[in-house]
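Undergrad: For reference, the structures are reproduced in the following blocks.
What follows is calculated from the coordinates using simple rules that are stated; it is not laboratory data. Model, not experiment: these values are computed from the prediction. Cβ atoms are built from the backbone, for glycine too; each structure is taken alone.
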Structure I
């Protein structure tokens, strides 16, 4: 006889697979896992997060009420995450878990394991990995194949933007439930933290993101040079491996163009956002992008590449300006921003209003809990 999960003694058991782990925060996935896990625990839901063993020097069994399981993996760029998810999925399917939440469409094929084990599953598929320049040929083919399998093997597909839902409908004829990503609204606390980079408030444009082609920082850099700006350009981010594209970018560093690498201190990073004249966003293939959400939540003036995803986030220009995918367009908008400080100030004042309920972590968590409960009661959560 099935136990009723509404019974007070029987908390829902959730396993989360596909991120690097908890409580580390490298990227969007880890931030998502951290914010949602802690809120689920507060609601008396059992949460287990699978962590990549080699990233943790100490391995406590519980942190902040979240159960942690450390699984091994193969430490190569292409196999690292897949091998880890494969082992994690087998472990989760052989344990007392009610619902398995997987992040990353690359893990699509592993839904077959949970399907055979008759475990309830949902997968947050994130962006259009198969279109990204860094996965050419075989990599791109794998991501598209994996995304297709995800739509077949998992009970529920989660997309983080309405535009991404449309992509899955058109490409795979598969509907999904839209649950956005969250952000925490923040105001400046210590402007002097930017002094270490030799920066002055409002005297620089900011880019945050990995130095990879699909973030288009090369295009923005070219546009910046053409704009003959009086301000600096600050680029936060790098890649953790030797890479020709990143090297070519960094070779253009000067007194005016600063590559500051990874900024791991969240307070310092926040002030870099707060004190920037404008935040420049060239990301092309994501759904709801965490770095742009952060820029909104931190009150930045935003200039973004004109994509369907960025339009959805900035509500068609209500919370930012759009440039086209040419360096001339970038230059034009940078000049426009520089010559119109009042307009830039208005964008800054409005930015945080873009963090509506949809992008609120409490709301995001509530939406996931609704899906978990629907899966427990009827085995399928329909969008």
Structure II
């Protein structure tokens, strides 16, 4: 869709990346550490300064203690953390539960490691999870369940009741959890992010994955990290060592220094909620129907008032004829389930959002 947006000179509200600058302070820190000579290989798990800063951040955010030496691994983006976690956990023939629609990196990583994806649909129209339905899919081959909160592509979040149900399931059946929490700080309407790290019943059986790219608008830096118990982290590091070995050094030091100021990430939800609210306000004159976005920087809309054109065709038509690019939600299902939803990214400057909304309202 980004290629189509470029070809047709459309406003790109499809791909999930911000179009505004990162902090100048953070940029200056990278330059500082480069000039100070921090340009060679970093330690494989991550530079100690950053590991300690991540540990302090988790304590400040969730009130729990994480050992920086043996429970954190700095990775080349959250995507590498997800892959390394799956490769560490999944053996040939193991089944992995995935809640659809789902971020598209999960299934290929499972298949590459000999695992079998077992797909469980979320409940339309509000994309909730039927945990009884999840439990019915578990058998002796089930190894892992992957969750994502706040959720890409739907913008929904898991609440305390969801994590409690998940905790009961994992204890009963002895399965593990991979929790994709890259949008942890982009959550709206005074809701609290429910991390698996906060739940003692889940803590020892879970791997949580995070992204500095999402938190600091620097998706092109590709720096993320995983948090897990020491035994699980040991296995993740065995994979990470031969995937990337280590992550670029000056950026790690810069992130460590920047992370120690809580103000650099604690107010992120307010910033993006203003973006969400502005985009929704601009879209009020359209006949698109929004699905409540409680987190991420994505907003789903139903286009049922415009007909039942397949969502991929609708997205292509919008790009080609209207001048706005979006993502069809069917691509997040392995069987291309089409419920006639489109995903728009509102991590854009207000002028871009206004222009895009004006074109959409003119249909």
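Undergrad: A value of 15 was computed for relative contact order in percent (Cα under 8 Å, 6 or more apart); which of I, II is the source structure? Please list the in-between numbers first.
TA: Details: I: 15; II: 26.
Source structure: I.
Undergrad: Right, something else. Can you spot which of I, II the value 9.9 was calculated from, given it is mean count of other Cβ atoms within 10 Å over residues 54-61? Please list the in-between numbers first.
TA: Values: I: 9.9; II: 17.6.
Computed on structure I.
Undergrad: Can you say which of I, II returns 24, 44, 27, 5 when P(r) over Cα pairs in 10 Å bins from 0, in percent, for residues 174-221 alone is computed?
TA: Numbers: I: 16, 29, 37, 12, 5, 0; II: 24, 44, 27, 5.
The read-out was computed on structure II.
Undergrad: Here is a further query. Supply the structure label, taken from I, II, corresponding to mean count of other Cβ atoms within 10 Å over residues 126-133 with the calculated value 19.8. Numbers along the way, then the final one.
TA: Numbers: I: 19.8; II: 14.8.
Working through the options, I get structure I.
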